[in-house]
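Below you'll find a set of structures to go through.
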Structure 1
Amino acid sequence: MTNKNTVLCLMAHPDDAEILSGGLLALLAQRGWQVTIATMTPGQAGSTRLSADEISAVRRKEAAAAAAVIGGGYRCLECKDVFILYDKPTLLKVIALFREVQPVLVITASPDDYMLDHEITSHLAQTACMAATIPNIDTPGLPLLAQVPHLYYADAVQGKDRLGREIVGSRLVNITEVMTVKEAMLCCHHSQRDWLRSISQVDEFVLLMKSFSERNGKLIGQRYAEGYRQHLGFSYPQEDLLAAELGSLIHDYHA
C-alpha cells in the first residue's frame, strides 16, 4: 500500500542529496514523511587512494548513515560515476525503484547543471515518474505506481548551469531551523573532504554548502534556504505540494 507521505530523493552521487536537499528532507521527516534517498552510483570515482570497490563500499555506508540521521533509507542503483546513461537498462532500474518506493513526491537534480551525471539523472527521474504508472512497461513482481508523483528539481550545484548562468529556484524553502540536521547529514560523508581537496582544491564542503544556502536565504530574508523548481508539464500534478505541506516555510521567488 502506498504511504501517502513518501518522498524519494534521487540524485547522481552520494552526498548530492545532502548538499542540495538535506534541509527539505529533514523538514519532511519531522512532519512524518517516509524518506528514501537514492543515488545512481556508489561514488566509485571519489578517491585518489582507494580502489573503486573500496571507496564504493565506504560511500554506501556513509550515504546510509546520512539518511539514517533523519530516519530515512538509502538505495544505490549501482551505475558508475561519469557513465550514467539515459538508456533502457538504466531507465528500467529507475522505474523499478519508483515502483518499490511508491513516492508521491520526487526530488531530483536540476536538468541544467555543471555535469552530465546530474542532468541525465534528472531526465531519468522525469521519465520514471510517468513510466512507472504504465502497465505495459514491465518490472516483474512490482506494483505500478498509482499516479504520477509531484516532481521538483533541486538547485544546480552552486546555482549555475554549464555556461555559468545563474539558476534560482522559484520555490525557496526556509531551512534555517534544520541547518544543524542538514550539516550532520553531510558530515556523514567523511571520505569526500580529502577527495575535494585533491580534485577541486576545496578544503571544506560543509562551508561551501552553508555559503550557498546563505545565498538563497538572503533572497527571502532568511538565514538559510534551498531552491526548487516544480515540473509542471502535461499530466504531472499541478498543485504545489511543498507549499501545502510546509506552509510559511515556502517562499515564491521570481528574479
Structure 2
Amino acid sequence: MIGQRENASGAHFAFTDRWGGVSAAPYEELNLGGAVGDDADAVAKNRELAAKSLGLGPDRVVWMNQVHGADVAVVDGPWGSGPGSGDIPSVDALVTTRRGLALAVLTADCVPVLLTDPVAGVAAAAHAGRPGLVAGVVPAAVRAMTDLGADPARIVARTGPAVCGRCYEVPEAMRAEVATVEPAAYAETSWGTPSVDVCAGVHAQLERLGVHDREQSPVCTLESRDHFSYRRDRATGRLAGYVWLD
C-alpha cells in the first residue's frame, strides 16, 4: 500500500500506490483525493488507513486544495474537518517546523515533491505538475524553507511516482513554452512526439537551488496499473506523498 523510507536524521518520506483501501471503481482502492467524485466517507476511511499504516494519527496530517500554482502555506497543524473541507486553502506547497506533523500532497501524474532539512527541523511538500513547474512552486517551497532556517545544502529531496517524459505527450508549442522556463523538461515520447519531463525539470530546479541529496521514483504512473493516472483513465483516484520529521 505505502512505500516508506526513513533516513538516519529522523526524516520520513512515504508514497502510496492504489491498493489497500475501500473505494469502489473507478477509484479503487486507496483513493486519497477528496475532490474527484469519490464517496467522502470512503476517502476519509482511506486517509485513516494510510495514516495508521505510517504510524500517524489522521489528525496529524495536513492536506491542501491544489490548484497548479506556486503559493505556499506555512502550517503548524491541520485545518480542515475532512476531505474537501472549505477551510483548506488553495495552495500547492506546505511547509512546517512542527515535528510529528505530516504534510501530504495528492497526485495522479504530477510530481509529488517531499523536502526536509532535519537539522533546522523544516519539512515541505509540493505539488509540481507542468503548470506548477513553470510557475516555480518548487523554488517557492525551498525559499519558504530557507526563510525558516533551512539550508539548501542540507535539504533532502524525494520525488514520487509521476508520468515520465517518455509518456507525457504535449503539443510542440507547449513543450517549447515549458522548455523556455526549464530546458531540462524538454523531452520526446517513446514514439517520437513532443513531450515534457516534469520530474527532470523539478530535479534541475532543485540542483540549481543547491539541493543535491535527491532521489527520484522509477515509477511512471501512466505505465503502472498499480498507480492512479489521470492521463490514462481520466476518472480516477489520487495517490499521496507524505513527509514528516520526528
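Each reported figure results from applying straightforward, stated rules to the coordinates on display, with no laboratory input. Worth saying up front: this structure is predicted, and the values here are computed from it rather than measured. Cβ atoms are built from the backbone, for glycine too; each structure is taken alone.
One of 1, 2 was used to compute helix-only ellipticity at 222 nm (-39500 (n - 2.57) for each DSSP H run of 4 or more, over all residues; to 500), and the answer was -12500. Which one was it? Checking each candidate, the match is 1. Starting from the value 0.40: which structure in 1, 2 was FRET efficiency 1/(1 + (r/R0)^6) of positions 28 and 164 (r between Cβ atoms, R0 = 30 Å, to 0.05) calculated from? Structure of origin is 1. I have 21.0 for mean count of other Cβ atoms within 10 Å over residues 140-147, calculated from one of the structures 1, 2. Which structure is it? Of the structures listed, the value fits 2.
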